[in-house]
Structure 1
Amino acid sequence: MKDIHVLTPFYRTHLAPTLIHYLEPMGVQWYPICEDRHYSSEFSSRNWITPLLVDALSESDQCYIRFNQFQDAHLVDDNDYYCFMGDDDAYEPGFFDIIRRQTAKILIVSLSRGDRIPECDPEKHPTNPLIMNSIRDVQVCNIGLPQYIIKGEIFKQMRFRNDHCWNDGHFAEKLKEWFPNDFHFLPDTFVFGNYFQEGRYFGTQWMLKPTWRHPRIIK
């Protein structure tokens with residue numbers, strides 16, 4: 001069975017117990033990519049967590065450089081899947097059961113973004129879900145970092161740009177340009193963007209499936 005590797009630039013140290021609680025039952029290999037000051041003792045003694053300690057970012061750096069640093073530090077397996085997850089994101093129940101059944105080199109899933117824009121959100125991310133049905137939907141500002149899952153053989157041919165906050169979209173567009181025949185779309189399979197951002201998942205209208213629940217922070 002193929003492994004699934006989840007790569008996370010990690011900053012929100014207080015969310016370490018929460019992310020472990022949600023990810024552990026999913027059977028993935030998790031790589032928090034963090035500076036020493038963001039390292040959590042919660043990562044110790046768990047064989048499915050492999051932290052990667054890195055230098056602090058400069059003022060001009062974007063977090064996407066962390067994925068290039070992962071490539072430089074780890075052997076990437078051609079046949080395994082690699083996911084790119086923000087440290088306040090999450091996956092819907094059963095997400096990785098669906099991913100393990102796939103064979104395509106590039107998977108594109110949909111994104112739920114809650115039902116409120118919290119005052120604390122500096123980017124003011126909108127709440128409309130991004131439903132991904134076809135390659136026409138893959139474009140900057142219409143796809144988020146956790147929405148593409150790619151095989152290692154693709155990942156090894158790619159590098160993230162480090163010059164703009166929209167580089168997740170630029171990466172997706174480069175996938176579309178270089179590998180247009182390797183996409184498979186899963187429009188009914190969702191990641192939860194900014195799931196653990198306080199006040200974003202507030203009401204019930206965002207719950208498109210009966211298995212979805214409001215986020216719970218683990219103390």
Structure 2
Amino acid sequence: MSVKMKLQLSLDMVDLDEAFADIEATKDSVDIIEVGTPFALRCGVQAITSIKERYPDKEVLADYKIMDGGDYEASMAFVAGADIVTVLGVANDATLSGAVSAAKRCRGKIMVDLMGMNELAKRISPIEKLEVDYLCIHTAIDGRNSLRGAFSDLMLAKQTVTTAKLAIAGGLNIHNIAQAVHYRPDVVIVGAGITAEADKTQAAAGIKQKLREAENG
């Protein structure tokens with residue numbers, strides 16, 4: 001059975017009005033709407049609430065990149081309407097466990113961002129045992145010279161995970177998306193590869209088509 005890949009729209013350098021415009025342009029192709037870290041810092045939890053209220057049929061992810069206070073910070077996002085909240089994989093296991101507790105209490109999900117982690121293969125299993133829902137291979141914007149390492153990490157993670165679903169983020173667009181979907185991640189996260197395009201609707205539809213082609217290939 002093939003993996004049904006979801007497309008996540010990452011909204012980062014926007015305010016709420018700009019976010020709504022981007023969502024309207026791409027909603028037919030997008031499965032998950034991400035309130036990116038800069039967006040969350042700029043607009044607060046209201047951004048989560050406003051998006052979830054207007055698009056209740058979409059999953060909303062709060063990219064909080066939690067490093068401490070796992071239960072408290074994740075709870076804030078879930079109460080505001082988030083379906084998924086991100087926690088950094090380099091955080092203390094107690095932080096990860098706290099975030100998972102909040103997710104269970106609020107019927108949400110936790111995505112662990114593996115950005116900047118060393119010895120990835122050794123950390124995946126211990127993190128999975130904390131009952132997280134997703135692991136995300138993420139190429140940081142400040143170090144995005146090449147995605148070769150990200151695709152290698154995705155392949156490694158695909159061979160290692162047993163329970164968690166996989167996501168990939170960072171620098172993806174219509175020109176390189178085929179390299180990501182080759183490994184059948186559960187979630188493909190795209191930001192500027194859609195939002196920086198002149199025709200956002202077509203950009204999102206084109207990437208979604210690549211996901212569907214890979215599923216049927």
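Upon calculation of semi-axes √(5λ) of the Cα gyration tensor in Å from the atomic coordinates, which of the structures 1, 2 produces 23, 22, 18? Traced to structure 1. A value of -13500 for helix-only ellipticity at 222 nm (-39500 (n - 2.57) for each DSSP H run of 4 or more, over all residues; to 500), calculated from one of 1, 2, originates in structure 2.
Here relative contact order in percent (Cα under 8 Å, 6 or more apart) is compared for structures 1, 2. The highest value is that of 1. Structures 1, 2 were compared on distance in nm of label points 7 Å out along Cα→Cβ at positions 15 and 151, and the highest value belongs to 2. Here Rg and Dmax of the Cα atoms in Å, for residues 47-134 alone was calculated and came to 12.7, 41; which of the structures 1, 2 was it taken from? Matching structure: 2.
A short reminder: the numbers here are calculations on the coordinates, not readings from a lab. All values reported here derive from a predicted model rather than from experimental measurement. Cβ atoms are built from the backbone, for glycine too; each structure is taken alone.
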